[in-house]
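Listed below are the structures to be examined.
No lab work stands behind these numbers, since they all come straight from the coordinates. Quantities reported herein were computed from a predicted structural model and do not represent experimental measurements. Cβ atoms are built from the backbone, for glycine too; each structure is taken alone.
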Structure I
Amino acid sequence: MFAATPAQISFMVSASAVVATVTTIFIGALSDKLGKRKLFISAGYILWGISILAFALVRKDVIGSLFTATASVSAICITITIVLDCLMTFFGSTANDAAFNAWLTDVTEPKTRGAAEGVNSMMPLMAILVVFGGFMSFDLAKSSAWTVIFCVIGAVVLLAGVSSIFLVQEPHQEKQGNERYFYNVLHGFRPSTIKNNPVLYGTVAAFALFGISIQVFMPYLIIYYEVSLSMANYVLIMAPAILIAGGITALYGRYYDKVGFLPSILPALCSLAVGYVLLGAFTHVALVFIGSLCMMTGYLTGMAVFGAMIRDYTPQGKAGAFQGLRIVGQVLIPGIVGPVIGAAVLANAKTIVGNDGTESFIPSQAIFWAALAVLAVVAVVVLCLIPILRKETPAQSAQAEPQEKEI
């Protein structure tokens with residue numbers, strides 16, 4: 001709507017990633033100290049919904065009426081959008097990344113975390129599918145369409161926050177009033193903590209590499225379907241693949257509960273690898289669908305297994321503090337490194353000129369081979385965890401850590 005440049009969009013995405021990480025680190029530790037999760041979940045979701053609704057007011061006619069003496073209304077709209085996006089991210093990360101994920105760790109046990117994480121992992125892509133399906137008929141060239149979109153999504157998130165007041169039960173958790181807050185904030189990044197939890201940090205490292213593999217191609221996936229393969233109805237490929245993969249993932253979490261980490265993560269990585277090979281080698285619609293299904297299944301089941309494993313090995317009473325570590329591995333590192341690799345691979349990609357005269361690149365199948373190369377490193381890290389897993393169990397790791405003496 002405001003003719004933002006690629007640099008401005010990139011800055012907004014990077015700023016949002018940083019805000020999400022910092023918020024999760026500090027709010028997660030604060031929820032540990034106060035012994036409260038529900039407060040941050042409910043208040044966070046309500047404010048998150050309100051911040052989304054506020055985007056409906058970021059329009060040239062509204063902003064122009066407030067800054068009548070300013071020549072560049074679009075520039076002001078872009079600045080407001082970036083600032084509001086960071087504010088929205090703060091509320092969203094408070095509610096979901098910090099509080100809800102800590103709450104989910106608190107209310108589950110090692111024997112049930114796989115099942116819970118299976119459902120939790122499939123929700124983001126299911127939500128994307130709902131958004132694509134629900135708004136695919138909208139004319140996104142009109143600001144009125146975006147007004148409706150922001151109002152609908154904001155209202156849904158706001159309703160989720162209000163509903164959580166009645167649906168979410170506060171888990172029993174002791175306040176950590178005697179602990180220094182900033183000590184708890186940095187707890188997950190201390191060398192002594194890393195030394196005492198080798199499986200946890202090894203899993204986070206593998207999870208970060210897994211995320212990098214996904215982010216090598218994911219930012220370009222829809223463009224690849226729509227432009228490179230000329231699939232006007234790419235939703236017909238994505239929707240069934242996401243639905244089937246989501247159903248498999250919901251059940252796959254229970255498989256993790258029964259067999260453990262290695263027997264469940266290896267099939268997920270194999271499924272993802274097969275998907276990469278099919279997408280990288282073929283362009284026929286049927287094979288692209290099969291490749292997309294294998295890729296989506298490996299992606300979602302891998303997310304579920306890694307997520308459950310991290311919850312199992314999170315030290316007791318530190319779920320909030322360790323959400324910062326989780327988001328660094330799951331969001332920050334993959335979100336920065338993955339797209340950089342993808343952009344490097346596509347540096348010399350073919351380009352096309354659109355009807356408006358702008359030039360854009362055409363993603364090639366090379367992004368899937370690059371993602372496969374990163375996935376091979378993931379497999380190596382996972383196999384390196386085998387001797388450590390034999391020495392450490394979730395029950396041992398989940399013991400409350402001894403308090404270090406204050407100096």
Structure II
Amino acid sequence: MVNQNMLKLGTNRSCIRELFEYGLRQAAIVGKENVFDYSIGNPSIPAPPEVNESFVDIIRNTDSLAVHGYTPAPGMPAARDAVAAELTERFGLPIRGANIFFTCGAAPALIAVMRALNLGESEFIAIAPFFPEYRPFAESNGAKLVVVPADVPNFQINWTALEASINARTQAVIVNSPNNPSGVIYTRETLERLAALLKRKGEELGHPIFIIADEPYRELVYDGEEAPFIPTIYPNTIVCYSYSKSLSLPGERIGYICVPDCVDDSATVFAAIAGGARASGHVCAPALQQRVVARCAASRPNIRAYDENRAVLYEALTSYGYDCVKPNGAFYMFIKAPGGDAQAFSEKAKEKNLLIVPGGDFGVPEYFRICTCVSPEMIQRSLPVFKALLEEA
């Protein structure tokens with residue numbers, strides 16, 4: 001009667017969403033102030049002022065039919081050109097508006113790229129820890145997600161496992177940096193080594209192996225760190241970007257795919273991605289949001305609040321005895337569970353209304369994730385709970 005794979009996806013929901021909704025229910029019972037919800041990465045800083053001002057100005061001073069009408073399938077030329085100009089100026093790699101395809105956020109971008117690159121039972125490699133939705137994105141399109149075990153405790157790349165995972169069916173390696181859930185940035189040295197490996201393996205196999213750069217956290221970096229723009233290191237890189245985190249617009253669902261000219265046969269790859277988007281029903285991203293991006297492509301968030309939360313949590317939790325790699329990007333921390341079973345530890349925390357995400361779905365079951373994009377007041381109220389849990393473990 002219904003597709004069983006889709007039924008499985010619809011009934012076996014994301015543990016992150018389940019925890020988030022559990023927290024909403026608990027707040028109605030015990031009070032919001034008594035629920036310590038670190039489950040979901042929902043930005044907690046406002047959008048830059050020019051973003052909201054652009055929304056208002058566009059609605060007030062632009063013809064309504066133009067504001068709310070269809071755009072070309074890949075996006076408005078002015079918006080595509082604005083993004084291309086910003087990337088070119090910032091990273092020094094020539095990008096044209098014709099290299100940009102607007103999407104409803106990073107998820108449809110990733111799906112369109114996987115559809116375009118899947119030759120039938122192709123393989124995409126994810127490096128643990130990884131965003132759990134990569135699996136349904138790949139598998140629902142007839143491909144296979146191959147997971148490379150984590151490089152613990154540094155969370156760079158397990159090189160032996162990665163090289164062993166590459167074969168004739170490998171189409172791409174997904175790189176998410178800054179990383180969800182670890183908050184780690186892949187270093188330039190790591191990316192250069194990855195580029196050399198993929199170039200060598202591609203030559204051996206007789207076809208290019210792409211990097212799919214999943215970059216919604218590109219602007220969220222701390223301590224003067226750099227999040228390298230991967231196409232400047234490895235030409236066969238397709239970038240999937242979202243403004244959800246960088247401009248605090250998760251509900252607006254706007255992002256893009258960038259296929260630089262340096263990608264092998266880039267025009268064909270771009271056309272196939274356009275076909276992948278079409279087959280998914282994801283064309284003509286929201287016109288109003290495109291107009292805002294056209295004005296605000298170079299806007300940056302004020303991440304001071306995230307940085308302060310990161311510092312408070314890292315210093316407190318490590319002083320209690322928790323083992324955690326210090327995040328230098330995004331707004332997450334990935335912490336080793338006392339006893340090594342994050343699922344069991346998460347359940348104990350849940351009993352105290354502390355909502356933390358076990359790392360099994362991220363490919364690292366001995367770690368749990370917390371989101372640091374929360375209120376400072378909640379952090380202070382929750383610290384005694386973290387401490388008590390560790391003492392009880």
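Quick check: -23000 is what I get for helix-only ellipticity at 222 nm (-39500 (n - 2.57) for each DSSP H run of 4 or more, over all residues; to 500), calculated from one of I, II. Which structure matches?
Working: I: -23000; II: -13500.
It traces back to I.
Source structure of the calculated read-out (distance in nm of label points 7 Å out along Cα→Cβ at positions 1 and 377, 4.8) within I, II: II. If distance in nm of label points 7 Å out along Cα→Cβ at positions 217 and 329 computes to 2.4, which of I, II did it come from? Working through the options, I get structure I.
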